[in-house]
Structures are given as structure tokens and as C-alpha cells.
Structure I
């Protein structure tokens with residue numbers, strides 16, 4: 001079985017919520033010499049993205065989304081040490097304060113972004129869900145963060161992303177922190193409108209965007 005077949009099998013097993021198969025194919029890929037980041041980018045992420053698409057289409061439901069996220073985390077428990085062994089996360093790249101904005105109780109996508117940020121070398125302070133504007137700012141100041149990253153899955157909570165940027169401007173701190181936005185309700189046009197520093201529509205692109213923001217991309 002070649003590398004492409006292994007990655008496809010990994011992705012399909014995740015869509016099928018077959019944890020044993022996912023872990024088996026990951027180990028098979030590592031034995032075949034695949035890079036851990038390639039397994040993530042070309043195997044796990046396509047699978048979790050498909051699960052997300054099926055959730056939006058009412059093909060899969062919340063318990064299945066949660067199951068997929070748990071499988072993803074189990075897979076990362078294998079891959080993270082391999083990345084560290086190979087020097088993929090051997091130095092601190094930057095510090096991120098992360099959370100779902102006020103009124104938003106969705107965390108699955110955010111949790112995957114957190115894993116990939118850590119894999120990329122970031123220190124991540126996850127504030128969880130339903131996070132108020134000034135909680136983001138206070139934490140960012142406390143830990144001397146480089147980036148504030150906010151997710152919003154609901155259109156009704158989008159305004160909270162704009163409120164944070166306006167609060168930073170009002171306090172004279174806008175230049176101190178880079179602001180990233182993402183989540184199901186967010187678009188590039190919205191990010192441009194509120195003058196966010198970066199927008200990402202996938203977990204992997206979020207990690208890449210964060211590295212660019214701190215001059216490491």
C-alpha cells in the first residue's frame with residue numbers, strides 16, 4: 001500500500017468513526033516513513049472536514065461530531081510526540097489566546113485548532129466557550145500574547161468579534177495584538193470588514209496563518 005492509499009484509508013476511517021482503524025493506519029503510515037504533519041494535513045484533516053460537512057448537511061449529528069473530535073485527539077496523542085522527536089515543535093513560536101466568543105457554545109473546531117497550534121510550536125491559552133470581550137483582552141495582557149484568536153459558529157455571535165477589535169482600538173492596544181477570526185459563521189469579507197489580521201476557514205490554515213502573523217510562516 002502506497003502513501004496515498006494509507007492517507008485515504010486514514011481519512012475514510014475517521015469519517016466512518018472507526019477509531020481502531022484510524023490508529024492502525026496512522027501507525028502504518030509512520031512505519032512506511034510518512035511525516036507526521038503529512039498524516040495530519042492529508043489524512044486526518046480531510047476526514048474531520050468531511051465529518052463537519054456531513055454535520056452541516058444533517059447526515060451526521062452532534063454525538064458523531066464529538067466522537068470524531070475524540071478520535072482526532074487520540075490520533076494526535078500518537079503523532080504529537082513524533083513531531084517533537086523530529087524537532088517540529090522544539091521551540092516556542094508564539095503565544096495565542098483562544099476561545100469561542102460570547103454566546104457561542106461550540107468548541108469542536110476550536111479544540112482542533114488548539115491542537116494544531118500546539119503542534120506548530122505555539123503556547124495556547126484556551127479560554128473555552130462563551131468568552132467575553134474583556135476576558136480575551138485581560139488574558140492576552142496577562143500572558144503577553146502575540147495573537148487573540150476568536151471563533152464564532154453562529155451569525156448572532158459575529159458582532160462579538162467586531163466588539164473585541166473595537167475595544168482594543170478604544171484602549172489604544174490594537175497594535176499590541178494580532179487578531180485572528182474563524183468559525184462556521186465567519187467569511188473573508190467579514191474579516192476584512194472588521195479589519196481582523198487573519199481569517200482561516202480550516203484548522204490547518206489557521207495554524208499556518210498564525211505562523212505568518214508572528215513572522216514564522
Structure II
């Protein structure tokens with residue numbers, strides 16, 4: 001059963017109008033009809049089962065009646081992703097995959113070898129976040145943090161640090177059983193020698209996939225899958 005985004009899932013609201021984009025998806029793409037059952041998510045941990053009650057053609061909105069509401073538990077392991085943003089054409093797809101894999105927060109970091117410096121990404125990536133959540137049924141949207149320098153992000157990070165490493169990196173191997181960790185992914189050129197030294201001084205551990213150097217998007221998805229398993 002498909003999922004749709006709704007901001008108004010609460011016990012005091014029984015009838016809701018979905019956003020225009022969600023309404024078009026239901027009425028035009030899926031060709032749903034009055035009486036059909038759908039699932040709604042709010043991005044904050046609530047999920048609802050609802051019935052389509054009205055699809056007025058002149059308003060372009062779909063109206064639903066909420067039947068049941070459930071609170072979805074937060075994930076057992078919360079992953080805070082610190083990532084040197086790839087180029088925009090890669091970033092949008094990567095955000096969707098991060099949501100599907102349950103990333104809790106996303107921090108953009110400006111590294112010495114960074115190739116892109118995104119601005120105001122929180123609003124522009126909202127559609128990608130919603131798309132990933134609807135695809136996967138993830139009821140928690142990750143919080144998107146604005147771009148920070150590598151040093152500033154490292155100073156503020158209070159979580160155990162895990163980095164996506166290449167085979168020749170000399171880091172202690174990952175062994176933490178913490179339920180809340182930070183995963184650091186460098187740019188295409190990797191972390192600089194200075195940045196690696198700073199990570200080591202902050203007791204960073206490493207995790208490596210195979211013997212090859214991976215693209216940012218490949219490393220991110222692969223490492224998230226490993227950590228989730």
C-alpha cells in the first residue's frame with residue numbers, strides 16, 4: 001500500500017486535505033478513487049491509515065478521513081551523517097537513499113577537497129526527503145543541517161566518530177556498539193592528511209568496504225547498509 005505525506009496527523013484531526021503534489025500523485029498517477037485506503041506519514045514518527053473521501057476536480061486536492069493513528073518507535077541505532085556534499089545531480093538521489101536507509105540527521109561539511117558547497121539545502125531537498133520516505137515508509141524525516149567547515153563540525157560533534165575509509169588509511173577498526181554514532185564521508189578526493197589527523201585525535205574509528213576506492217554516493221549507501229544490518 002502506498003504512503004503519502006501529511007503534516008496534520010494528530011488525534012484531534014479526523015479530516016485532512018493533502019498537499020497539492022500528494023493529491024496529484026493520488027488522483028492522477030495512481031488514479032485512486034473515493035473509498036480507497038491509503039497510509040499517511042508526517043515525518044515526525046506518526047503513521048495513519050486513512051480513507052479517501054473526496055477528490056474535487058476544481059480544487060486539485062484530495063481529502064481523507066483518518067481512521068487510525070500509530071506512533072512508530074524511533075530507530076534503535078541513530079546515524080548522524082557528516083558528508084562533504086557531492087554535486088547537485090548526485091546529491092538529490094543520495095538524499096532519497098539516505099532517507100530510505102533511515103539516516104537520523106545529515107550534516108554538510110566543507111572539507112579541503114570538497115567539490116560542492118550547497119546553500120539553503122534544507123528547503124530544496126525537502127521534496128527528495130518526502131520522496132524517499134514515501135518509497136520506504138520511513139516515518140522519520142532526517143534533520144538537515146546547513147554547511148559547516150570541517151573544523152566547526154568536528155568541534156561540535158559529541159558522538160562516537162566513524163569514517164568511511166580507504167584500504168590504506170591507518171585507523172582503528174570500528175568496534176563500537178553505541179546506538180548513536182556519527183558517520184563521516186569525505187569528498188571525492190578523500191579527507192586531507194590534516195583532516196585525517198584531526199579525526200584520529202578525536203578517536204575516530206574506520207570502516208572500509210572492499211579493496212577499492214568508492215564514489216561518495218556508493219560509499220555512503222554501502223556503509224549505511226552495513227551499519228543498519
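A few notes on this one:
- If helix-only ellipticity at 222 nm (-39500 (n - 2.57) for each DSSP H run of 4 or more, over all residues; to 500) is computed and equals -7500, the structure in I, II: II
- Set I, II, criterion FRET efficiency 1/(1 + (r/R0)^6) of positions 28 and 76 (r between Cβ atoms, R0 = 30 Å, to 0.05): the highest-scoring structure is I.
- Structures I, II were shown, and distance in nm of label points 7 Å out along Cα→Cβ at positions 68 and 164 at 3.8 was computed from II.
- Identity of the structure behind 15.2 (criterion: Kirkwood radius over Cα pairs in Å, for residues 108-203 alone, calculated), options I, II: II
- Comparison of I, II by distance in nm of label points 7 Å out along Cα→Cβ at positions 36 and 132 - largest value held by: I
- Here Cα Rg over 2.2 N^0.38 Å was derived from just one of the structures I, II, and that gives 1.03; the source is I.
- Identity of the structure behind 4.6 (criterion: mean projected area of the Cα convex hull in nm², for residues 140-179 alone, calculated), options I, II: II
- Test item: relative contact order in percent (Cα under 8 Å, 6 or more apart) calculated as 19, pick one of I, II: II
Every number here is computed from the coordinates shown, using simple stated rules; none is lab data. Source: prediction; values computed, not measured. Cβ atoms are built from the backbone, for glycine too; each structure is taken alone.
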